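Okay, got some structures for you below.
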Structure P
Amino acid sequence: MSETTVTPPDAPGDLARRGAAGRASDRIFNGLTLGAGILIFVVLALVTLYLILQSIPAMTAAPDQISTKTSFWTYVAPLVVGTLIASLIALLVSTPVAVGVALFISHYAPARISKGVGYVIDLLAAIPSVVFGAWGFTVFGPGLVPAYRWLNENLGFIPIFGTPSTTGRTLLTASLVLAVMILPIITSQCREIFIQTPALHQEAALALGATKWDMIRASVFPFARNGIVSAIMLGLGRALGETMAVTLVLSRGALTPNLIGVGNNTIPAEIALNFPEAFGMRQSELIAAGLVLFIITFLVNMIARWIVGRYSEFSGAN
């Protein structure tokens, strides 16, 4: 007969030691996570303090001390407008495409195709921005010159379609390059949230006779609303802070309503081009411009959090 080995129960002392070790590890882990959270706030506070202290000389300087011989706010205002225009155009172009691609991957494409498209989207997000800039400078911009000429010939009465650039290095080109850059970011986020839509909600809508598009509008979009807003704001943040791609593509100049001609500039491009050789008041000007961009990005994130919080009571899942 085979002998059966019976494991004796743990002694009370062993259980106590294990409980004490578990509590100690929990305290260590809680301390590490708390320290990481505090470190983030400390770094953010130090960066903010540095930007403010370095920006004060430029913000309070007399106009004759500023490189443009104007006040700092007159100098930075065109840069802010150019940055916002480029980012908003990129967002308007990329958002519908990104949401459509995400829906195709999550609800329409067969499994084999959706995996391949998803892999390509993720790979597109990993391409360095300088590669996008080089592509926009050498291929995309010159390729848009005939289109810009056509827009000027047929819609030239609209200020944004004024005299076209002969090189294609325009604010509209930079905006379209930004749209390509933020497209995979928005697509990836939307795809993940679309996939998480409860299957019971989708099946219930289809069982009631809804078409696939009706089901998406009634079940997927309400559930994914907060995620879509977060994805859009994440893409907007990337577009606002993009430096190298815009620097390589944009032919900088004075602020103008003409989007297909020479002119306009953005804060990141201005800083990237001039900061290495800047010193004294000029360096303070660029840091102050960076502070303005920091504030804009912070406000965008606050607005996004407000939108998400406003609609968080109903997500389609409750």
Structure Q
Amino acid sequence: MSVDKHIAELLQQVLVPGVRRSLVQMNLVKDIAIEGNEAKIKLSSTALSPQAQEWLINKITTTISSIPEIQDVTVDFIEAKPNEINQIKNIIAVMSGKGGVGKSLMAGLLALSLVLEGKEVGILDADITGPSIPKMFGLNEHPGGNKGGILPVLSKTGIEIMSMNLLLPNEDDAVIWRGPLMAKAITQFWEEVLWGELDYLIIDVPPGTGDIPLTLMQTIPLTGVIDVFTPQDLTEMIVMKAIKMADKMSIRVLGVIENMSFLILPETGRKMEIFGKSKGEEMAKNAGAPLLGQLPIDPELAKLCDGGIIEQYRSDFLSSLSTNLLSVLNDKV
């Protein structure tokens, strides 16, 4: 193995302070050069505090000095904007024309299902006034960073998360903003957060077809959208508005998910359709996209979300969700 490849391997073991992903995963390594017995490393300083930079210099120097051919190590930092560094393969917006259908829940479960398949995943919580992603994942720490960028907060299973609630002094503080300010915040989450290298970025979109969904569709290169609905007739009509919005914006509808599809009675195991007959196949046909899954009402899942431990959830629905989505995207499980 060449010396520079050996160094690149070692840098994969050096974690970025505050996010616990490696320099390589965060795409901060800009250049590795060997001049005689000296290794010269160039890193992006994006979102790295002075203390983090100093720690990385010491860590890299110690790590690389273990290579017999290297007698001296130089680490330099160069400035770069997060959107110049981020490399995200797929960006999926989870949306609905109506609130209360479990859209944030589905965004969280979708991210969890993908990370369990070994994918690198992030969640951008675009619901500025009603963020619930941090609560479900049990997160309350503030993001780190510097004037050049913001570091997302990492969940227990390694999902990168950015949400307005992580920036507030208290999680129950109200964000009382008009549309333009919220749209600007979404743009900042996209352009100023250091996501690094991700297979999937899941965006939790607020309900409706107003300012925020429009801003997302106009400014972020979405791979596609997933629409969430429940069996009620009213929900079906409103969700079709979101699907038609995506069509008008020439954004692919990757699939639909039915939430609260049914309840399994614990005493008998019988399936009860509390909110009416399932409309999964009908909605998939109307959307011109596959039905990715039907989530039953599950009291245990509700407890996990309330307790901030959604990542402990396992079910047939969860495993089939990633399988179905990856099949649509022709990605390997």
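Only the coordinates and a few stated rules stand behind these numbers; no lab work does. All figures in this text were calculated on a predicted structure; none of them were measured in a lab. Cβ atoms are built from the backbone, for glycine too; each structure is taken alone.
Here distance in nm of label points 7 Å out along Cα→Cβ at positions 65 and 201 was calculated and came to 3.8; which of the structures P, Q was it taken from? Only structure Q yields this read-out. Among candidates P, Q, the computation of helix-only ellipticity at 222 nm (-39500 (n - 2.57) for each DSSP H run of 4 or more, over all residues; to 500) that gave -23500 used structure P. For the structures shown (P, Q), relative contact order in percent (Cα under 8 Å, 6 or more apart) is largest in P. Here distance in nm of label points 7 Å out along Cα→Cβ at positions 257 and 289 is compared for structures P, Q. The highest value is that of P.
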